[in-house]
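Participant: These are the structures, in C-alpha cells.
Every read-out reported here was derived from the displayed coordinates using simple, explicitly stated rules and does not represent laboratory data. Since we're looking at a predicted model, the values are computed, not measured. Cβ atoms are built from the backbone, for glycine too; each structure is taken alone.
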Structure P
Amino acid sequence: MLSLGVGTLQYIVTLVLGLAALGLQGFALFDAIRVRPDAFPAAGKQTKMIWLAILGVATAIGFVSIFGPLNIFNLIGVVAAGVYLADVRPAVRGIARGGSSGPYGRW
C-alpha cells in the first residue's frame with residue numbers, strides 16, 4: 001500500500017481545491033463571454049463588461065492561488081463566480097433564449 005504522509009495528503013487536498021476553484025471561476029468567465037451584451041440589462045443585472053471584469057479578476061486570482069485556495073481573495077472570487085452561476089446565468093439565459101421563464105423553467 002502506498003504510504004502518504006500528512007503533509008503530502010494536505011498538499012493534494014489543497015491542490016484539488018485550488019483546481020476546482022479555478023475551474024469554477026474559468027467556467028463562469030467563459031460562460032459570460034458567450035452571452036449577448038444586451039441580455040444582462042434586459043434581465044435586470046449589471047452590464048456584461050462589469051461581469052467580465054469581476055470574473056476576469058476572480059479567475060486571475062484563482063490562477064495565482066492554485067496552491068493556496070483558502071485565502072480571502074480566492075474565496076471572494078469563488079463567491080463571485082457562484083453568484084454569477086446561480087443568479088445571473090439563469091436570468092440572462094432566459095432572456096437570450098427569448099420568452100419568459102418562471103422559477104421552475106419556461107412557461
Structure Q
Amino acid sequence: MISKDTILCISIAERPGSLGATIFNNAFEKLSLDYIYKPLLVKAKDLEIAVLAIRALCIRGCGVSMPHKIEVIQYLDKVDMTAKKIGAVNTIVNNDGTLTGYNTDF
C-alpha cells in the first residue's frame with residue numbers, strides 16, 4: 001500500500017520497460033520495504049528537468065538508461081570514481097538533495 005511515507009525510486013529512459021519495476025517492486029515487497037519503483041519516459045530534451053525533479057521531489061534513487069547515461073553526468077553534484085573512469089552513469093542516489101552518480105554496469 002502506498003502512503004505518504006512511501007519512498008519513490010524511478011528509472012529514466014526514452015523507451016521505458018517494465019522489467020525493472022517488476023524486479024524492484026517484488027524485492028521491496030519481499031523485504032517489507034516501503035518503497036516503490038516506477039519507470040518514466042524522459043526525452044533527451046527534458047533530461048535536465050528530470051534530474052531537477054529527482055532532487056525537488058526527494059526521489060531516493062534513479063536508474064538511468066541509454067541514451068541518458070553520459071549526458072546526465074553534467075547535472076549531478078557528484079560522480080563516483082568508477083563512473084568517472086567509465087564516463088557513464090546508470091544509477092543516481094539522492095542523499096538529502098545531493099545527487100551522486102554511479103555505474104553498476106561495470
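Participant: Here helix-only ellipticity at 222 nm (-39500 (n - 2.57) for each DSSP H run of 4 or more, over all residues; to 500) has been calculated and equals -21500, so which of P, Q was it run on?
Facilitator: Working through the options, I get structure P.
Participant: From P, Q, which structure was distance in nm of label points 7 Å out along Cα→Cβ at positions 8 and 80 = 2.4 calculated on?
Facilitator: Of the options listed, only Q reproduces it.
Participant: Please state which of the structures P, Q yields 2.9 when distance in nm of label points 7 Å out along Cα→Cβ at positions 64 and 96 is computed from it.
Facilitator: Working through the options, I get structure P.
Participant: Which of P, Q yields 22, 15, 14 for semi-axes √(5λ) of the Cα gyration tensor in Å, as computed?
Facilitator: That value comes from structure Q.
Participant: Given a value of 23, 10, 8 for semi-axes √(5λ) of the Cα gyration tensor in Å, for residues 24-87 alone, calculated from one of P, Q, which structure does it belong to?
Facilitator: It must be structure P, since only it matches.
Participant: So if we calculate relative contact order in percent (Cα under 8 Å, 6 or more apart) for every structure here (P, Q), which label has the highest result?
Facilitator: P
Participant: Hey, FRET efficiency 1/(1 + (r/R0)^6) of positions 40 and 72 (r between Cβ atoms, R0 = 25 Å, to 0.05) derived from one of P, Q reads 1.00; which structure?
Facilitator: Q
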